[in-house]
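Next up, some structures in C-alpha cells.
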Structure 1
Amino acid sequence: MPPGIRRDHPFHTAGGTVPSIEERLIRLEDIERIRRLKAEYCNVCDDHHDPDAIVRLFAADGIWEADGLGAYRGHDEIRRAFERFGRSIRFSQHNTTNLDITVTGNTARGTWHFVGVVDFHDGPARLTLARYDERYVKIDRDWKFAHLSAVRLAHHELPDLQR
C-alpha cells in the first residue's frame, strides 16, 4: 500500500487496492455529472415542472416517487404526474445539500437533503424538509435517474407567503 494511504481511504476497492489516477478521475467526473443531473432536476422542477424536460433525466424504466404523491414508473407515467404537478403548483424552490454519492461502475447511489418551498394554486405554500434517496444508471456517457425517492421528514404551512 502506498505510504500515506489509509486502508479506509474512500477510493479503496473491496480488494484493498488503490485505484489508478485515471480510475479515480473517472469516478470524480461521474460524481460531478450526477451532481449536475440533480441540479438540472431541481431547476426543471422550479421552472414549472416541465414534464418533457423531466423525463429526459430518467432512464426509460425509471421510477419517481414521493411521500404523499405516489410512485410513477417509466416516461409516460412520470410525464403525466409532472403535467399534474405543473398545473397545481404556482412555484417551487428546490434546495439540495449534504450530498453523498457512491459510484460503482455504471450505477450509483445518492442521498441528498432537501429544503424547499412549494406554493400551490389552491392552498397555502409549504416549507418542506425531505431526504432524497436515489439510484442512478449510466446510459452511454449520460447519467440518468433509475429511482428517485423523496422521503418527507417535516413540513410547515406558510399561509402568509407573499405572492
Structure 2
Amino acid sequence: MERPVTVRAGIGAFLAALVLSAVGTLALVLNWEEFRDWTLSEAGGQFGDPELEGIDAEAFAELTLQLGVAFSLLILLLQLLFIWFAWKGRNWARIVLWVLGGLALLSAPFAGASSGPLPFVTALTWFQIVLTAVGVVLLALKPSNDWYRFRKWQRATGQG
C-alpha cells in the first residue's frame, strides 16, 4: 500500500513548520543584542523588586535567551526524530506529533503575540502555527489512519 497524500502532506507540513522554527531561532541568534534588549524592556521594572535585589538584569536576560535557544534546538531535534519515525509508519510517532502539535496550537495566542521585536519572526511563528494545524488534521484523517494500521499489520506479520 502506497503512503497516502494525507500522510505525505501532513508530515510535510510538520517538516515545513520545523524549518520555519529553525529559521526563527537563527534570526534570534543573528539579532542577539536586539532580542536581549527586548527581553530587558519586557521585564520592565520587575528587577526593581526588593526580593530580586542583587540579580544582574542583563545577565539574567542573557541566560534566559541562551536557555530558550538551547531548549528550541532540543525540541527541534526531537521533533525531527518523531517526524522520521512517523514517515516510516510508526503510529506512536504520529501520536507524539499530534500531542506536540496540540500543545503548540494551545500556546499559539501567546507565542504569536509575544515572539519578539522582529516582525519577521512573528510572521514565521504564525505560519508555523498554521502548518502545525494542517499537519495535525492531515495525520488524523481516515487515509492516514488506514495506512498506519496497514504498516502496523505489515510489521506484525514480518512483511515490513
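No value in this document is a laboratory result; all are computed from the given coordinates. Here the structure is a predicted model, which is why all the values come from computation and not from measurement. Cβ atoms are built from the backbone, for glycine too; each structure is taken alone.
Kindly point out which one of 1, 2 the value 17.5 was derived from, the read-out being mean count of other Cβ atoms within 10 Å over residues 92-99. It traces back to 2. Figure out for me which of the structures 1, 2 the number 3.2 belongs to, where distance in nm of label points 7 Å out along Cα→Cβ at positions 68 and 148 was derived from the coordinates. Computed on structure 2.
A value of -27000 for helix-only ellipticity at 222 nm (-39500 (n - 2.57) for each DSSP H run of 4 or more, over all residues; to 500), calculated from one of 1, 2, originates in structure 2. I have 1.3 for distance in nm of label points 7 Å out along Cα→Cβ at positions 60 and 76, calculated from one of the structures 1, 2. Which structure is it? Value 1.3 for distance in nm of label points 7 Å out along Cα→Cβ at positions 60 and 76 corresponds to 1 out of 1, 2. Taking percent of Cα pairs over 27 Å apart as the measure, the highest value among 1, 2 is held by 2.
Each of the structures 1, 2 was assessed by relative contact order in percent (Cα under 8 Å, 6 or more apart); the largest value belongs to 2.
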